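Below are structures written as structure tokens.
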Structure P
């Protein structure tokens, strides 16, 4: 699923071509991912696109409607897993699974393509995105050290789960959570409330530097993601742990492992990102019992012979 760097890359591409353009007509294909298709067909024609914003993983195309006085609103777009946006001349071939066509006043078309249709599109009244999207967390690129610490240290969940929680930090997903934790040398199952101030400083720096680097390289193209021009991102060439299970850590040479945290695969280096003490201690105790032949691992046949 596209995360903050991928959505920001698309937003920057749209900012170059859409502001000031008027939507002349709307044509829809399949609409099961659109909140109210009839509303789009009725209210979008005649609207002018004034601004492109990104809120976490969501795009907002701010609109000035044709009415007098204008009642401003926004077209909300979530790319889901396979969503793609292009701005194309009308004669350009139409890709399979293209479901939304917005004809612009310069003759081009904004097209939305989505193979699996896990995305979302909705026309919102001005300010309604807050009630629709819920309580979105901090923008990670803008979070101060104090804000970042307060959001994390006040929660007892695993740090990987907190990074994925859009109510804590908006826009981060599995890729950039794994990469940030590896760079900061923090185990994904360490509790947010247990992180030291130094660990939180390292993690904030890691999150922000990785996100900025990924934006510069136009995101990570793992499977379906491409930018507005159809180009693939390049940050996947810089991944250090994500989807590298069984491969050597770039930092220490240990083999990358995969565990499940918050229902998601989490990749980490067991040497660089040491497990929380409680988990490590329990594991060591089990190994010692096996070596001694005591507890649940004792040799039962040997015990019977002794009798």
Structure Q
């Protein structure tokens, strides 16, 4: 699933190309991931794109009506697990599973492609975007160490699960949770509330370092992700633990392991990231299911 660095990379690319452009027409394929397909076809033609922002893993397109009266209109996009959003010329080959075409006034198209259709597209007006995004947590790149500490203080869940909780921190997924915990030398099964002030400081620094480095390298292309120009990212070349089970830890030479935490695969080094005492008897496994939970559509 595209996470914060991937979505930020897409946003930065689209921000160079879309503001000031007007949507001329909308053509849709499969629409089961679109909140109200008729609203897109009815409301978007004629709207000018005045801004492109990221909110967690969501892309938010600010729209303006032709007369400039209505500015509280937004196109909300979530890439789900396999979504891609690229600009191209109309004669460019159409990738399989392309389900939305937005024709622009400069002759180009904005296309949304999604193999698994776990993403989301919605037209939101009259403040509905604030309601849709109100339940999301802190922005990891802006959160202070104190704010992070406050969010973790009463959490009795494993720190890996807490990092994935979009109500706590918005935008972090499996890749960057694993990489951040490795950087901070914290075991993914550590209870969040048990972290010391020093460990929270290390985690806060690690999260921001990892995310910023991933953004500089235009994200991780481990599956379907490409940026707004259709190019792959490069941060997967810098992964230290994610999907590196059985390989040597680049820090201490230990063997990287994979366990299930909260239904999600978690990669860590047992030498650098010491297993919590209360989980040693069960081999560091979470007490829940060992099978990863099936992904569902994002409704936040």
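A few comments on the model shown:
- Origin of the value 47, 20, 18, where semi-axes √(5λ) of the Cα gyration tensor in Å was derived from one of P, Q: P
- Structure responsible for -7000, with helix-only ellipticity at 222 nm (-39500 (n - 2.57) for each DSSP H run of 4 or more, over all residues; to 500) calculated and labels P, Q on offer: Q
Readers should treat all values here as calculations from the given coordinates under stated rules, not as data from a laboratory. Model, not experiment: these values are computed from the prediction.
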